[in-house]
Structures are given as structure tokens and as C-alpha cells.
Structure P
Amino acid sequence: MSGPDALGRHDSWEGVRAVVAGFGSAGFASADNLTHLGAGVTALDESAAGREEEAELLEVLGATIRLGAGATATLPDDVDLVVASPGWEDSPLLAAARERGLPVWGEVELAWRLRDPGTPWLCVTGARDPGRAVLMLAAVLRAAGRRTVPAGAAGLPLVEAVMDPEPYDALAIGLTAAQLRGSGAMAAASAAVLDVGAEPGLGRVYEQVEQACVYQLADPATEDLVREADVVEGARAIGITLGVPGVGMLGVVEDLLVDRAFIADRGSSAAELCSVEDLPDLTPEVVQDALVAAALARAHGVDQVAVRDGLRAFTTRA
């Protein structure tokens, strides 16, 4: 039996004894997929509200489910790995695991280890909800013919998304500060921070980025996070502004969203992406999210027409 550090999505996890802390959507996805991979899984949570059917399903598949008051009071004796749902970082259960020297992975780290290496992660985080920007990004990627799905804080649990039998062309991922604290060696292809606010640790999303770090010109703290990040050589810093963009930025000129970052003649011109009338409304946060989605998609090689069509399709769904 190999240790969990050496295992991925195509390996047998038979003999690995895993505890999953938390039985919300992320915890269920982790427990479900580890069970399917052959691990012996015990899922623990103090609450059973609304999860009874999932618990019964996993028990039929061979997992052990302990829900309710006192379920997380003690860590089982025979454990090789603990997987923590977001928000469990400071729990006594995880403290006990660390005291034993056990590996403790967050949901994001488990998903990263189980991912198909050919599927790039395009990530959005921030003090405010990244959901709309991620849904816009997914719409743009689909308009470009990429098979994708919104995941993480904005859609499918990450572990469920990465374990799809047919790997996606790219994943549009929303991450909270809590998820980033359990992200392990995760390295996004491109990433954006919407705003910093009082949330610590958001700069983690920029670490080891390969293509583009998207920051907000109106929030200098986001640019500071880019400067502090250890990125892959060649990764670009791409600014977003609600005003006229400088070179290397996306922004707004009159009633148009424009690109001065991903075109050959960006020093002297800008490429039209879409009209503000293509967006659900003209509030600053909606325009900002559209620019973030456009920047991440453009960094991934999506053309201008697909950006426009994707944002229009998002408007239709809204």
C-alpha cells in the first residue's frame, strides 16, 4: 500500500484509511470519491441536517459516517490521512491529527492531487463573492468551445469536478479564503483577486501562476499581492479598471469593454470585447466581474468574439 502522498486519480487507494472532517457538499464529494478510489473512509460532522440520504448512500458503498453531537470529539485510531472541509482548519479534530503527525489536506489540496494535469485551473477569489465572475468566465469559455464547469465556491465541489471521467478543457473556479488555507501545492494557470477587504491570505491564489495574475487598479492591495507572489517566469500582471486602460490592462472606453493586454499592438490601440449593454446591468461590480472573466479567458487564449458571445449568453441566462 502506497502512502496517500504518492497517489492520484488513476491509482488504487486500497488500504488508505481516510477521515473526512465535515459532511457538507465538499465533504460529501471528498468522501464519495475517496470511497470510489478504494480508500477506507470515515466522515465526521456534528450536524446531520439535510445530509441523511448522502450518508445512507456512502454507507451502502462501504464508508463509515458519524454524524451528530459528539461525532468529532475524538479522531479514530487507525488513520493515514485527514481531509478537512473549508472552515475546519482550527478544529480540535485537526489539531489532534497534527499532533499525531498525520497529513492534513484541505478540499482544494485533495482536488489538486486528483486532477487531470491537462486541465488548467482559472481561479477567482476575493473578500466578496467570486460566484458571478466565475459564472461569466464559464460562459465565455463555453462560447469558445471549451468544455468547462464552474467549480469550487461557485459551482460543483472541486473534487467532484476534477474526478469527472472526461477531463474538462479548463475549470472556472471560485475560491474562498478558507478554501485557500487548505490549498496545498495548488497552482492556477491564471488567477484574479476581486478585492482584499479584511480577508487574509488571498494572495495565495497567485502563487506559481503560469499565465496571468489579474488585479484591480482601484484596489492597490490586489496589485501588492501580485508583487509579493512567487510566480512562474513569464507570468503577466494584468490590470482591470473601470476607466480607460493603460497598456497591459482591460478597461472601459465610453460604452465598450476593451483589451490592451492581449493584442499585438497594445501599445497604440485597444481591442473591443463587448458593449456594456451586453452585461446584465451597469453596476460597477458587474462590469468589474465581466472584465475579470474576460482577462482570465483571454489569458487562456479565448478570442474577442467568444468573450462577447459568452457575456451575452450570461445576460440571457440571468
Structure Q
Amino acid sequence: MLLAAPRGYCAGVDRAVVTVEKALELYGPPVYVRKEIVHNKHVVRTLERRGAIFVDETNEVPEGARVIFSAHGVSPAVHAEARALSLKTIDATCPLVTKVHREAVRFADDDYDILLVGHEGHEEVEGTAGEAPDHITLVESPDDVEHVEVRDPGKVVWLSQTTLSVDETMETVRRLREKFPLLQDPPSDDICYATQNRQVAVKQMAGECDLMIVVGSQNSSNSKRLVEVALEYGSRDGHLVDYAEEIDEAWLDGVRTVGVTSGASVPEILVRDVLDWLAARGFGDVKAVTAAEESLLFALPTELRRDLKAAGQEAKKVRHDPSAIPGSGDGHLR
């Protein structure tokens, strides 16, 4: 069995999950969360049991209550709606998503047409597009490029959702640049470091794997991309599962090597369960495949740090180490 490293929680996800945990400890339940704090079924269910209430829209939160915005970010219109309802807000948007929001605002202020590479309906895309709706055009795939129109081919820039396939995004950008030779790049990579690192690990493993199992939820963009990357880079078969019990033993027919990884919103305990399930079926020899070392830390949201300090509690930066070989700590959400 080949086990990818890094895998699982990234810094932005860990920050968001810890934000909800700390808010529940500090303020007591209920604490409302707009949308899923991260796209993982197990995380959401666990936090619900602790007293978090997840809602789809801001107007579902009682007036004057406390609400946390998810790691995927929200548009200015959502912030305005929260103010109108006198909500106490904690913004758990991943700082790397916030970076893309700021880029969108900056280029819109300079009157650029912004081509946003991403998936329609994804919360992150909705939040970014909401920063400058009159300037942003969504481009979902390379095939969409032929339909893209801009006002001035000399003032056009591309940005992207942070959780996309690096290869497909670069192909989309290549076609955009063929159509718009003066297309500008974002100041730095928009696809986040964690998404890229997890895809690189899968690329390194896939050619040796008869089967790739990715632990993650169906609404997790970065998890779904890992399955796609595995199949593209040589894995004979690949599947996305939330829990070990979702694995079909028929997938193991004729399999000599299994690859295992997890999306950036997956707690390590779920990977452990998959490893145990596979070990019980003869795949007990585990080899780590390390593509990168991750050490990035994000501070908790300003609003929460302020209240923790007022309560005499520490508000450290948070870290979760999902790349540890089984046997070490498994992080939050036990």
C-alpha cells in the first residue's frame, strides 16, 4: 500500500475547523455556520453533535446571533446581509481564498475583465465572483474558452478557484492565452499549495497503483480532482469514499498495489480507518510517498482571537499534521 504525504487537512481547513471548535467552547452552543465549514461529511456531522447549526443562507440565522462564515469565503453582499441582521460574525475564510478576493477587487478597480477559472455553483466561486460581478466571467473548462468575450483584449487577467486540477487549469489558461495574447497572470498562484502538493503526491504514486482510494466527500472539489489525477497518471482504477465501509471488496480483485490519500478537508482518523480496512484484507505493508513538507500556519480569525484574549485564553496559530505515518496523533474531531 502506498500512502501519500502530504494528505488531509491543510492550514486553511484546520483553521476553519478549530474556529468552530473554539467558538463552541468560548460562547457555548448554538453557534451558527453559513454553509458547510469545510466540504467533509464527517467534520460537519461531528460539529453538529457539539452544537453547531449549519444553514444555507444568512437570513436563516436569528437576528443578533453569532455566525461563522465557511473556509470557502463569501461575497460582500453576504457581509452586508449579516450587518442588516445585526449578526456577530466570525470570518473563517481561508487566507488563500481571501487573497483571490483581493486580486479580484484590485483588477476590477483597474477596469480589467477578469476570467475566473472555476466550477459554477461552488461556494468559493460565488464568493469571488461577488467581489466584482460586472467584471468577472466564469470559465469552467478548456472547452469554454471559445465562447469567452472581453471588452478590451489588452486588459484581461485570469484568476482561479483554489482547489482545481493544476493540469486542467493550465490547459484552460493556455487556450485563453492563445485567444488573448496579452492575458495577465495573477500576482502569485491561485491554486493553493495544499491542492498542488496533494496532486503531486498522487502523480508520483499513480503509475504504481492498480487502485487509488481517495478519502473525501463528493462535494469536495479538491478530493474529486485527486481521483481524476490518479486515473490520468496511470492508476487502473480510482474511487472517492467518505468512510472505509464504502469500499467495495470487488475493487480489490486483481489488485497488487493500492494507493491511499485524502482531500484537504479530511481528518486523519478517516484515513486510519481505511488503512485498517485494507490491512485486514492483506494490504498491511505501507510505504509512504512524500511529495512535499508542509509547515504553513494561519492565525485564527481576528474576531475570535480578540474574544479569546478577553477571556484569558491563548489564541495560537493552529497546525494539524495529516502527513504523519499511522500511529501518531490524528488531530481534531475524535
Structure R
Amino acid sequence: MLFDLPGPATLYDALVNRDPDYDGRAYVGVSSTGVFCRLTCPARKPKPENCTFYTSVGECLQAGFRACKRCHPLAPAAEAEPAIKALLAALNARKGHRWREPDIARMGLDPSTVRRAFNRHFGMTFLEMARLERLRDGHVALASGHKVIEAQLDAGFGSPSAFRTAFSRLMGLAPGSFAADGLIKADYIDTPLGAMIALCDRTHLHLLEFADRKALPAELRRLHQAFKGRIGIGRQAPMDGLERELEAYFSGRAAQFKVPMAFHGSDFTKSVWHALVQIPAGETRSYSAIANEIGRPAAVRAVARANGANQIALLVPCHRVLGADGSLTGYGGGLWRKQKLIEIERQYA
């Protein structure tokens, strides 16, 4: 049964009073600790400004929070299903492990049964949960001053050859099919929020996406057709500058990007992307505000579609667009990344 959450003030009162009526129906993510809890959690109560409320465990995990070790919000599902309990214990014991379905089978569990059970309780598969765990651990380690190269993506680009293989899978091509004299070349850039794939020609950036974005293969195929198959693997001149600008952005030094960008879309879509570029770091807009800015106030849904079709993440900051009520809305890189990006940009306000 779906449950519409009341306002944050009501939920915060429920958290302070440990109201059992909300147990299992609402959860709180605490930005100051990175933990999410039941509203009945006995831990010390956070400040209201550090609280975000969610309707499910899955939403909390996707937003980048880890489960509280005092109120154990994953416990009800674990007690209800032995397979979930066993896999959660294994996930906790094998930090950083790249889980695959054969690992599940070796534990004597049926992968399809496990997939259904995790989707039923958490709205995601066990493999998706394990990936989120690794990504979050990498982000936390990097924020603490450690270098994190691996454990960022399921594909895991540890070398140029590993990237070539992973990119070949995304494109649906054999590794040897890429043009040696490609007009546009692909390479990867590691960031605190996961590896990104960049496609550049000699002067412009054409695509920048998190490598686990579900729409990425379709985007790559469209560019493959647009450039008549002349896509290669390697570096073009704009990539070095892009990498420096991304490092400055994530380290808190600067939020300006000067790499020239090439947009592939209709005139309307391009007008939305140009409007997104004008949103300063540390600020947000609604879809209706963007529609008004481009002179198309009735085209709110079309603006939302154009926002979702953005192919140059971060530089075209579609993550700065929120719902009319200020809530996080869909983001191709994952809602947890959207929240992290907004948190990062508060220092630039």
C-alpha cells in the first residue's frame, strides 16, 4: 500500500517522539552522519535541517545513506526472508566485493528468487544494493582524504584495456571495431561519485555521463550513427582540461566549466540545456521556472523530458532542477548522486 508522507514538521515530531505509527512507513536520512533510521530509533535526534524523510528503505539507499546500526531498518526484511538475511550478512562481511549472480548461486541461493525478494522489500536487486554500497564507501573514503580508484562501478575501469572492453559492451561492438582515426574519441574520468565516460572531438565535448547510467548505451549508439561509426578510444585535447575542471569542482575550488560543448538535440531541447547552464552553482530551479525562462510557460513536461535527455552531466547541470515542491526528482545518474551534487554545491552558493 502506498503511503503519502505528511510534511517534514510532522515527521520530525514523530521522530523526536519515536512515534510507532510511522515505523516501517517512513524513514529519515541524516545528512550530517550519512545514516538512515526508523522514526522510532533510540539514537540522539539530529537537527531538523539535517533530516530528509523517505517512504522506503530503497529510497534511502538510492539517496546514498547507510543503514543505522542501532535501529537496524533492514532487519524486518531480513527476518522475513532467510535469503535476504544471508546476503545482507555477506554484504557486510565482504566490503568492496564486486558481487555477481554466480556468487549468489555459490551460496546455495537461486538468483531469480533473490532478485524478486530484494525488489519486493527494497525496490532494487541485491546486485544494485551491493553496487550502491561500494559507490558510497568510495565516496566516504575519498571525502576522508583517501584515493579511491576502484570500487566505483560494476564495470570497474582499472586500465585502458579494461575501459575498452567495458565500452565495447556498452556500444555492442567488438573491441577491434573502433576507428583508429576516429573523429570523436572516448575515455573515462574517475570522480568521487563514480567513473564517467567522456566523448570529445578535437575541440568540443559531446558527451559526459556516469558510466552506470541506464540510458548511456542508447546515447552512445545515437552518437555512433551521427558520426558514421568514426568513434575511437583515446584522448582528445578537451579531455585534459575537463579532467582538471572536474577535479577543481569536486575539491571545492571552482564550479566554472570552460570546456566547449556540442549539443545534439532539437532546437527546443538545446534551448532548455542552454537555460540549465545559466543556473549558478548552489542554486536550483523548478521545471516551470525553466519553461518560463525559455518563453514556453506551458511546456513544463517537455522541459522535463529535455532535462532528462541531457547528455553532458555536471557541465549542463540538470541536477539543479527540482520538483515544484522542492523535492528531488528523477536523475539519470541516480537520486543519491543528485543529492550529493546539491550538497557539494552548497559551498558555492
For 2.9 (distance in nm of label points 7 Å out along Cα→Cβ at positions 178 and 250, calculated) the corresponding structure among P, Q, R: P
Which of P, Q, R yields 57, 56, 31 [Cα extents along the principal axes in Å, calculated]: Q
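Since every read-out is calculated from the coordinates, none of them should be taken as a lab result. Please read these numbers as outputs of a predicted model, since none were measured by experiment. Cβ atoms are built from the backbone, for glycine too; each structure is taken alone.
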